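Next up, some structures in structure tokens.
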Structure 1
Amino acid sequence: MTLIENVIATIEKSYPQLSITAILILLFLILRSILLKIVKKHSQINDLDYTREVYIKKLISMGLILVFTSAIGMVWEISVKGLSIYFASIFTVIGVGLFANWSILSNLTASVILFFFFPYRIGRDIKIVDGDNSIEGTVVDITLFYIKIEAKDKQFYSYPNNLAIQKPIVQSS
């Protein structure tokens, strides 16, 4: 058999997986496009900062890539038998890292929630009611991990997103 005949035979044998993979890639592109348009429209309607829109778009893209990569791996029946030691090591390191950095994940999740439901914009005066740790000032930036607030005394405070969705926030007029 020639090289071309081998390639054709391999393609014919793998045709179902190739077809499903092509469909999954097309579905990924369509779904990503729709979700990114929804985020852009929400950002424009609510006059949100462009950097917040970029952060949320990146999070959505990474999540979709993870889901569709897993789906393609299942279609191709990728075996992890030989990779089990590597995966065990990786998952151990990730598990320890996630446990140690649980607040990072909660801040990322809170960032998405704040993007869609946070009624305050950059430049607005707010007061976060947190007992002795209350913060009052102007919202300077809202990032993936924290809200940056400039107090009246010109000091800057970073308030974690995961706490911002748990504490009452009073908006000044």
Structure 2
Amino acid sequence: MEEERLKEIIRRAFATAKRPPSGALHRSEEGEEPRLLEIDFQDKQDWRTLDPAFLDQAPAGYGSALSFFSDEALRYFLPAYLIADLEGKLDHVDVADRLSGPFTDEARNTPVNPRRYGGLTVFDAARQRFSGFTPEEVTAIVAYLEYKAASDEFERETIRQALANYWKPRLAGGS
């Protein structure tokens, strides 16, 4: 698939996603990164206008926003990251890994933190995190991951597993 066509699919798929209120941008209160994320994104009202250099560093140079966004904020801001990655403008943030790493065969049995979350696995936590994405958004993510798998030999196997284990079944109405 051509890069420009894929960017348009992403833009259309996420066109109706709503930005959560500023107080609901992060999902954790632990450490400084959630507070810094809140500060960095408080005035960012439209994902379409975000500078890729900002995305690559947010929050405050950590480049970890994708880890700390609330589920709603992830859904809203993810297309900016997808497009920036397609344009080759992200050096620190690995979007494909964020979308595929939690859905590998190994992640199915990897506990998040047994003392804190019992039997919750990385796979189950990620499945819950992405459960609010619409079929159109999932279609765009699948197209992005397929594009990345075709062009990134290093991440190809991880992406292949994620597509088979979660994203394609989700697209077909499963998971």
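Points worth noting:
- Answer label among 1, 2 for the case where semi-axes √(5λ) of the Cα gyration tensor in Å, for residues 65-120 alone, calculated from the coordinates, equals 26, 14, 9: 2
- Here helix-only ellipticity at 222 nm (-39500 (n - 2.57) for each DSSP H run of 4 or more, over all residues; to 500) was derived from just one of the structures 1, 2, and that gives -20500; the source is 1.
- Computed over structures 1, 2, relative contact order in percent (Cα under 8 Å, 6 or more apart) reaches its largest value in 2.
- For the set 1, 2, ranking by FRET efficiency 1/(1 + (r/R0)^6) of positions 17 and 153 (r between Cβ atoms, R0 = 30 Å, to 0.05) places 2 highest.
- Taking distance in nm of label points 7 Å out along Cα→Cβ at positions 57 and 129 as the criterion, the top-ranked structure out of 1, 2 is 1, with the highest value.
- Among candidates 1, 2, the computation of log10 I(q)/I(0) by the Debye sum over Cα atoms at q = 0.23, 0.24, 0.30, 0.34 Å⁻¹, for residues 105-144 alone that gave -0.88, -0.93, -1.05, -1.05 used structure 1.
- Given 23.0, 80 for Rg and Dmax of the Cα atoms in Å, calculated: source structure among 1, 2: 1
Coordinate-derived values only; no laboratory data. Every value quoted in this text rests on a predicted model; they were computed, and no experiment measured them. Cβ atoms are built from the backbone, for glycine too; each structure is taken alone.
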